[in-house]
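Got some structures for you, see below.
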Structure 1
Amino acid sequence: MTQSKQREALYLLVKDKIVSLIQEKDLNQGDKLPTEASFCQLFNVSRTTVRIALQQLELEGKVYREQGRGTFVSKPKVQTLLTTTKKGFSEQMKDQGLLPKRQVLGLDVIPINSYVSKQLHIEEGKPVYKLVRIRYANSDPIQYETSYIPWEQAPGLTTSDCTGSLYELLKDKFQISIHHTIEAIEPILADEQISKLLQTKMGSPCLAVETIACTNNKQPFEYSYVIFRGDRSRFIIERNYE
């Protein structure tokens, strides 16, 4: 094994040992970890190896570092089910003992652009609602959501309508039921706007989920683009082969 590969294997080993230490000592969010020097003595490795291991754990959202104070255990990640569930955001948060909240940043009627018109199968330039919201788990912003809904099918939509579940609102107020969704996921990096809204560092890894929601006649009704904080999000996908 080359020296570079040995170094790589060593930092991965140290990373796993730090995770085991957190689990064995039952450390909770906000608990402080030992210093880099302490880890060097504990694992008999160089400070460079410890530093790389901690940097990797920070990227994975397991720890966070504060200059001059040290390294601390991060909050547990918020889980999101993507398949075989009809539970929305609020129900999934409550199942994890978290308090859900939605903050409406904007609700406007705009002419639909070319890309979204193709997703919703309607003519370019037609009026649509553009709904922008932040979703919170307890007091932590974890999702930045932009949704587009045809204006003609949901006239009279108000900001106060949009503080709860959008799908429940559409069903109760407009008799529109969502039958299925098509979702695509891709990794992105937080730009200046996203980092401010989601209270994360600029350039931090995030996950973008693009969703087309369809009614029971297979007509697309809503197009949304949701950005999840990478350090606070974990997706669960269940496959059924029966």
Structure 2
Amino acid sequence: MKIVVLDGYAMNSGDLSWEDLKKLGELSIYDRTPESKVVERISDSEIVITNKVVIGKEVFEKCKNIKYVGVTATGYNVVDTNLAKELGVIVTNVPAYSTDSVAQLVFSFILEHSQNVSKYAKSVKSGDWVNSKDFSYQKFPIIELAGKNLGIIGFGSIGKKVAEIGNAFGMNVLVNTRTVSKTKLDVNFVSKEEIFKSSDFLTLHCPLNDETKEIANEKNIKFNEKFCNFNKYWKRRAYQ
């Protein structure tokens, strides 16, 4: 059985072992695979492992031996799953491997924006604080998250984890999802229009499909007027 890993560096930059996978068959590993090389590298393979390399119609038509495609990520839009189903090819993904990490990253961005941590760090290093006339110098806005509206589009495992952390910060959590399910979390399910209109912070945790493609467009993005005015006020103060 031939096994090909198309973009192995994405999942293993050198700190993991491929030995267990080698036991299953004849293994070929490529750190990266350009589109022009995909068919050549998996032409007679039964098992294909990909992270972001696209396995579409042309690939399936030219690589008749494929029996299984393993996507080493949560999103599986890199594979033509409808055609795979027609051909009897099994496709799997890894839906929950990064739940905590992604939720943590979301709040690192939110906290960076609300606290301006990097800007203050740079300002302090440049001597702004020691030269300030006031002990509590306020060059950039600091926004408390408690009471702010956190919008979440998509309510799978990651969306729920983000909502849980939002609850801990005392935020009002708004959720837009195709399937409304019972939850112990303190959230309000709202329409797509409402979530774009009312969110102070908006985070997307939904699959990429025809319904969600380019959802964050000019028509949908509407900033909270009070929040915008708050930022404009602080920008004026920062440069006075």
Structure 3
Amino acid sequence: QTAGRRIARWRRFSGVAEFMHIGDRDRAVHVTRTGLIDEGATLTEATARLADAFGLTVDLLPMSDDPVATIVHTDEGPMHFQEFWVARGGDPEIERVEFRGAEDAAATTPVMDALDTPVVIGPSNPITSLGPMLALDGVAAALAETPVVAVSPFVEDRVFSGPADHLMAAEGRDPSTAGVAAAYDFADAFVLDEADGTDLDRPVVRTDTAIDDAEDAARVARAVRDALEVAS
């Protein structure tokens, strides 16, 4: 995955270095998507085909039709993020994160059009979830021109899940809600957990941001709606 498409295609069928803990249905989605792209479809077109097959009623857009790989440089050498996190459990010491290919990639027209409307950033990893998108030319500038609400993945300096704290620290950012706010200088308002007392320089709506079921999701969605009213 760090050496280009020929290696990825070979590994797809060889089973060598298999570490993804997914079932047959998940695997079928990945194989189908790769097959569509091999037949000439763009990633956007392949994603639309899959979304239609699943009966989705929303527009699901990949950020780009160009390849971008998140490479984590560690004390054991560079590795794809999935290898770092899934295969190695995030154990190697992080030195830096690279979004390989981002300098030659472009956000798609549908994505840039979508950024003309209000944007909600979920409690995602600022480095590996948002970082690849922000590395594309024009995305950060577009976010600065539209209302943006972000849900913090931290409660003060405690991360909800995943390696966001270690990745942010490796990139020289404070692993905390305050660090997320600094990274998202384009955000107009934030949704924080009710136990998060971080004082930000932008409007904040607080609620219980833990999401374990549909009722939790609805509660956080209401807080996002309230924050959007302030941001807009």
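Rule-based calculations on the coordinates, nothing more; no lab input. Keep in mind that what you see is a predicted model, and the values were worked out from it rather than measured. Cβ atoms are built from the backbone, for glycine too; each structure is taken alone.
Suppose you compute FRET efficiency 1/(1 + (r/R0)^6) of positions 73 and 169 (r between Cβ atoms, R0 = 30 Å, to 0.05) for every structure in 1, 2, 3: which one lands on 0.20?
Label of the source structure: 1.
Kindly point out which one of 1, 2, 3 the value 191 was derived from, the read-out being volume of the Cα convex hull per residue in Å³.
This value belongs to structure 2.
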